[in-house]
Every structure is written in C-alpha cells, then in structure tokens.
Structure P
Amino acid sequence: DETIAKKINSAIFPGIQGGPLMHVIAAKAVAFGEALEPEFKIYQKQVRANAVALSDELMKGGLDIVTGGTDTHVMLVDLRPKGVKGNQADKALGRANITANKNGIPFDPEKPTVTSGLRLGTPAGTTRGFKEKEFRMIARWIVQVVDGLAINGEAENSIIEARVKHEVENFCAQFPIYDYL
C-alpha cells in the first residue's frame, strides 16, 4: 500500500534518520569492530561486576537502590530516606571530585531540576582500570558525602567534601587516564 509506505518513509526520514553522514558511519564501523573483539566482552563483564560491587556497597552504607541492586552498568539511588535531594548530592559529590547525575526516581515528587535520585555508572572507572575493590571504596566515599549532607546540610558539609576530594585525587593518581601525562 503506497499510503502506508509513504507514512513509514516520512517517519524515518527526516524524523529518525538524517543524511548519510560518513563520519558517523565510520565511527559506528569502528565501534562495531571493537565490540567483536574478545577484550570487549571481558571489559563488559568487568563493567557489570563493578556495578554490582558499587550498588552492594552503597546499600551496605544505608543508601537505597531503586531496583534493589543492578543487572547493568548503572544504578539509581533513592535519596528520600536520607532527606537529601538529587541536585544537592550531585553538586556535593562534584565538589568531592566524584561524578554523578541527579535523576528522577519512579513517581518522583520533586521537580526535574531538583530530583530525589542519583544515577551512578561504572564504565568510565572501569576504563581507568578500577575493579570491584576500587568501586567499593568509591561507594564508601559517596555514602560519606551523602550522610554528611543529611546531617550537616549543604552549607556545613565542606569539611567532608574536602577530605573526600583529597582521597579521591590520591586514589585517581594511581589510575592515570593516560600513562604519558
């Protein structure tokens, strides 16, 4: 049916797919080639093992993971039991040199600019060479910063954030992004 074909074509181009961008096609070819290598499978298994270690340690530290753990590379922390907002935790962790993202949780009562959750992932750290042991340490730092916020508030949490930042900097120096820098 010509009418259906026209609707499908209109939905795909320009809606979903633009022009054939050669640099994007080349990048996808490289990515697919890397994904076929045995090292990629090893890397992905480590990413997941690290995520499990991170989420388990966060839960041991008293933080709630929305799904009770993780089966993937990411997890979503529900900060409501701590009385901390996602944007507060995101900024405080940033000041401590830990990257996280404020994120809405299911049925979040907060605005999207505030949120009740925090999204964490493990690929970047895994790429640097972190294993489960290192992600358990990262979880403990996250718990320290979030607990500090819950107890002290944003204005009074700077001592904890500075101490964690110093520890994070020393830790990351052991795992340089580039050996030659």
Structure Q
Amino acid sequence: SDFREAQKGAGRLAFWDKLWREVFVILGCYQAPFHSYLTLLGLETLSLRMEKHFKNALALGKFLEAHPKVSWVNYPGLSSSRFHRTAKRLFSGKGYGGLLCFGLKSQKHCFKFINNLKLCYNLANLGDTKTLVIHPYSTQYVSFSEKEKAELGIKQELVRVSVGIEDIEDIIDDFEQALRKL
C-alpha cells in the first residue's frame, strides 16, 4: 500500500524511486535465468578448481622459499609460516588458499619481475583460473599514508600472487625466467 501511495502522489518516477531504495537496495540484484545457469555450472567444478589452486600455491610457495633472489614468502601452507599451525587447525590441512606474498630486494626488482612475466598476468583480481601478480604498494595501497602501509605490512618489496590452475611447471618456469632477469 505504501508503494501505491507513492505512485498516486508523485507519479511513476516516485514509485520506481521508492521501489529502488526500499526493495532493490535491501534485497540486491537478481540474475537472469541464463546467468543463474552459468553460476550453477561453475559451482559444479568449484571444489576441483580450489584443490588445484591450493596445490599450485603450495608448490609455488616452496619454490619461492628456496629461491636465492626471494627474501621471504608468506603462505600459511608452508611449515615455516608463523600462521601454519593456526591454518592447519582451521582448514584441517585440506588446503591453505591460493593467495601468497613474497619479497624481493626492492620495489624496482618487483616492477622488473612483474614486467618480465610471460604467462602470468599483472591484475588485481583474486581466485581467477589464471595466475595474477600485483605490486600492492604502488596499486591498491597507493593512496594510503606510509604509516598506514607500515601498519598493514604493505612493503615496497612485496609481490602478491593469486595462484591460478595452470600447470604448476608452467607457472614455476615463468617465475624462474622472470627472477633470472633480476
């Protein structure tokens, strides 16, 4: 009845405005049937893709941890991680996510490394099927003060990787050739 009053009082525009503010904003958007079908189709293979993300991230983390040009690696799946015991308890050892960070010598090295990648993409997304690499200090956190970045642990030498589901040897080969050029 509230909506009918809005329609009578100020016309159709007021009705749609009220509908938008009080229904769509609260309930959110809805998908067309075909988009719902695509979502369901993707959900059918989600667990398989996540297993591959986890496996690849752990393998890449181990590779980076052993590489002489890498200063440090932050991935909870590595036994050297200060978060490993907590992550193992929380995730029952089934996987530790597809996101990892590592450090290089300097910001200049990070840029050179990212620019030398051939397979992996320089994009900010997470959870993609492709491996995505970004320098958070100069992108996502560029508007933060130095103090805020320090409090969040965002360092100039930090590289963030959202590990994809490509063949792990291809990912490691790409990282190896890019690190070799530093």
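FYI, it's all coordinate maths here, none of it is from the lab. These numbers were taken from a predicted model, which means no experiment stands behind them. Cβ atoms are built from the backbone, for glycine too; each structure is taken alone.
Quick one: distance in nm of label points 7 Å out along Cα→Cβ at positions 42 and 130 came out at 1.5 when computed from one of P, Q, so which one is it?
Derived from Q, not from the others.
Can you spot which of P, Q the value 2.7 was calculated from, given it is distance in nm of label points 7 Å out along Cα→Cβ at positions 82 and 138?
Only structure Q yields this read-out.
Looking at structures P, Q, which one was Rg/Rh (Cα atoms, Kirkwood Rh) calculated from, given that it came out as 1.10?
P
Matching task: -17500 is the computed value of helix-only ellipticity at 222 nm (-39500 (n - 2.57) for each DSSP H run of 4 or more, over all residues; to 500). Pick the structure from P, Q.
P
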